[in-house]
Structure P
Amino acid sequence: MRIVPARPADLPLLLAFREEAAGWLARIGSDQWQRPYPAERLLGAVEAGDVFLVLDGGTAAATITVSADGPTGLWAESELDEPSLYVSKLAVARTHAGRNVGGRLLDWAGDRAYRSGAKWLRLDAWTTNTSLQSYYLRHGFAHVRTVREGRAVSGGPRVSGWLAQRAARPAATADHGFTVDP
């Protein structure tokens, strides 16, 4: 499998990833991602070079967004001053579920953070999705705090405020198993 930067033409595919994940989450009883994600915001992240696709041959297997910008209203100013990369919108196609693609992507992102000089790889997770929170804890993240007050950038109530981080660390290709296209 290889990781490639997403292009603007990939926007329908990226939105389909989110819709597939939202459907799966609803089937397992989670309210996560049930509101449509603004396509223009996702396009902005693509154009900034923050969105990546995992390709398995010609099939898109996963997507991840890795940004140097922390989500608005979640991390303290002192935390935002620390060099960090932030993971968001990690989604694995149901066809590739159960193969540790997500865990390997987190290792790849941690390596990316390390190589950029970041101290931390950070994320925020859905506050009611305890299974997802446990997943991140199993992958070496430590819970920092949960932010419930405030409003999300989209204008709705804060729903993704479970904050976690792990130290940025190097990972060999053998660790994550991806080849990376520039």
Structure Q
Amino acid sequence: MNLSRNTPFIVIDVQKTFDNPSWGRRNNPDAEDKIAKLIQYWRETGRPIIFVQHISEKADSLFYINGDTVQFKIQAKPKESEAIIRKHVNSAFIGTDLLQRLKEMKCKRVVIAGLTTNHCVETTTRMAGNYGLNPILVEDACATFDRQGPDGTNFTAEQIHEMTLVNLNEEFAEIVTTEQLFSRSIS
């Protein structure tokens, strides 16, 4: 599958907040480096990048709009000319102009990566699939954290990440690794 020149890379919530120890243990410590490589490739080939930033008006939130942790991590810092979508909920489509932008781009596919796999990445990917945008999720350019279920069962970040990929695979998105994406014939 060729990716056209207008295939956007949607980078979701790669923000300093996720360095806060309150999130707990996470999987895939190399996710940000893989995201940086994808961003670099998209820039070098002149493809569009859309950065998504989760924000909150609540001063006690790690996503507080005027806080330090809401800022993008160095690996995913947008250039001045690149699009930034600010959202208040898990989906980058709700309360934003993302869908309109993608329609105007007339893209047939979108590539998605970011944080966290089972929250904003999953929700945005599902909606992109529902909107017919044929998303490609770059699984090793995503990460999540250990969580506890309602019955007290502990689930590792690896288990949660893998189950999210299983849930999205083929029904909502094509799941690939960074290497698989780069090995494609990209026109």
**Fill in**
If distance in nm of label points 7 Å out along Cα→Cβ at positions 35 and 59 is calculated for P, Q, the one returning 2.8 is structure Q
**Test item: distance in nm of label points 7 Å out along Cα→Cβ at positions 19 and 131 calculated as 3.0, pick one of P, Q** = Q
**Fill in**
Output 0.9 (distance in nm of label points 7 Å out along Cα→Cβ at positions 75 and 115, calculated) maps, among P, Q, to structure Q
**Prompt:** Where is relative contact order in percent (Cα under 8 Å, 6 or more apart) largest, in which of P, Q?
**Reply:** Q
**Item:** mean count of other Cβ atoms within 10 Å over residues 99-106 - structure with the largest value, from P, Q
**Value:** P
**Fill in**
Value 6, 22, 28, 21, 14, 7, 1, calculated as P(r) over Cα pairs in 5 Å bins from 0, in percent, for residues 107-146 alone from one of P, Q, is from structure P
**Prompt:** For distance in nm of label points 7 Å out along Cα→Cβ at positions 3 and 139, which of P, Q scores largest?
**Reply:** Q
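No lab work stands behind these numbers, since they all come straight from the coordinates. Note that the structure is a prediction, hence the values are computed from the model and not measured. Cβ atoms are built from the backbone, for glycine too; each structure is taken alone.
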